[in-house]
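Below you'll find a set of structures to go through.
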Structure I
């Protein structure tokens, strides 16, 4: 279906998206398929600097400031990564535009139209070919997050994460370019499910 798709892994903290995107990287490498992977916030050198600022536990921003920092990081990625590799390599992104809507709109209440407008200005016609939405229950979220060093976004309460995850699910409904991965279930089954979909997308 796609020669060089842009594939995004979305989900709240502890949902296993980073694990699954790394597993996919191993698979593509084994198949000798060229790809580029980056994360948001982060990615390019400048975006990684912005990431440190956003996620620092000592940082305190107004919600709109938070949004604009994410958009600034995305703009850096557009000019340093996406323009270079879009439609030239498989692109894998750990969080992208839907995360901005889920967290900043559904979680923090920022105007959805403003977020969409800013994304359109920055990305123009660039958009995901397919999205894997990883979901997790609050019990497993807590267990997984407690096993790693915490950043600012790991310290919100469960009410916030519930709102964000419901936002993700709402965006995915009736969308054929989404697949929900229930990461409360068997990890090997989920890995198999993702690889099968990737094989279909790449016509392997």
Structure II
């Protein structure tokens, strides 16, 4: 059951309070000397930045303020990403990544959260990704003790939008149309979390 009642989302029969925010801090993973995952000729840092810039455009069109932790191929320490995010008031933090595994058959989506408000944000983004990309594969919504989640003082998530190590998924991710679909899904999930 999913519905909106008096400022709360009913998600799986449980009431989850909608989030209030004006700013979205987008964190394209990796950058500069840190390329992230590299498979089949693709490097994660480039794909993360591409998707983040697409999400930024979509959110700005809807009137939200957007802060980017990086706009170019440069290295930013995890602590600096969190510090930058914490300067924004009334904000949420969304870190964008692509996954990889030695087991190249693994594919799908994962969204990590640490706080209950992060879980609210993550559940809306994951639902949107699953609906728009028409997949239920992956580990889903996962509690993770990651530095950017620990160090940010706002609802925060890390989105793993597919596995570069899976040849089929990597081929899809390399297309601009699929990255646009990912961006649209993430933007829609962020907007849905506002209620």
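No value in this document is a laboratory result; all are computed from the given coordinates. On a predicted model such as this, the values are computed, not experimentally measured, just so you know. Cβ atoms are built from the backbone, for glycine too; each structure is taken alone.
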inquiry  = Given -12000 as the derived value for helix-only ellipticity at 222 nm (-39500 (n - 2.57) for each DSSP H run of 4 or more, over all residues; to 500), which of the supplied structures I, II does it correspond to?
reply    = II
key: Origin of the value 1.0, where distance in nm of label points 7 Å out along Cα→Cβ at positions 118 and 150 was derived from one of I, II   = II
ask   = From I, II, which structure was percent of Cα pairs over 28 Å apart = 19 calculated on?
value = II
ask   = Given a computed value of 3.4 for distance in nm of label points 7 Å out along Cα→Cβ at positions 38 and 174, which structure among I, II does it belong to?
value = I
request  = For mean projected area of the Cα convex hull in nm², for residues 22-77 alone, find whichever of I, II sits highest and give me its label.
outcome  = I
note = Re log10 I(q)/I(0) by the Debye sum over Cα atoms at q = 0.18, 0.25 Å⁻¹, for residues 30-109 alone: value -0.76, -1.21 computed from one entry in I, II; matching entry is structure I
Comparison of I, II by relative contact order in percent (Cα under 8 Å, 6 or more apart) - largest value held by = I
key: mean count of other Cβ atoms within 10 Å over residues 70-77 - highest-scoring structure of I, II   = I
key: Origin of the derived value 21.6 (mean count of other Cβ atoms within 10 Å over residues 46-53; candidates I, II)   = II
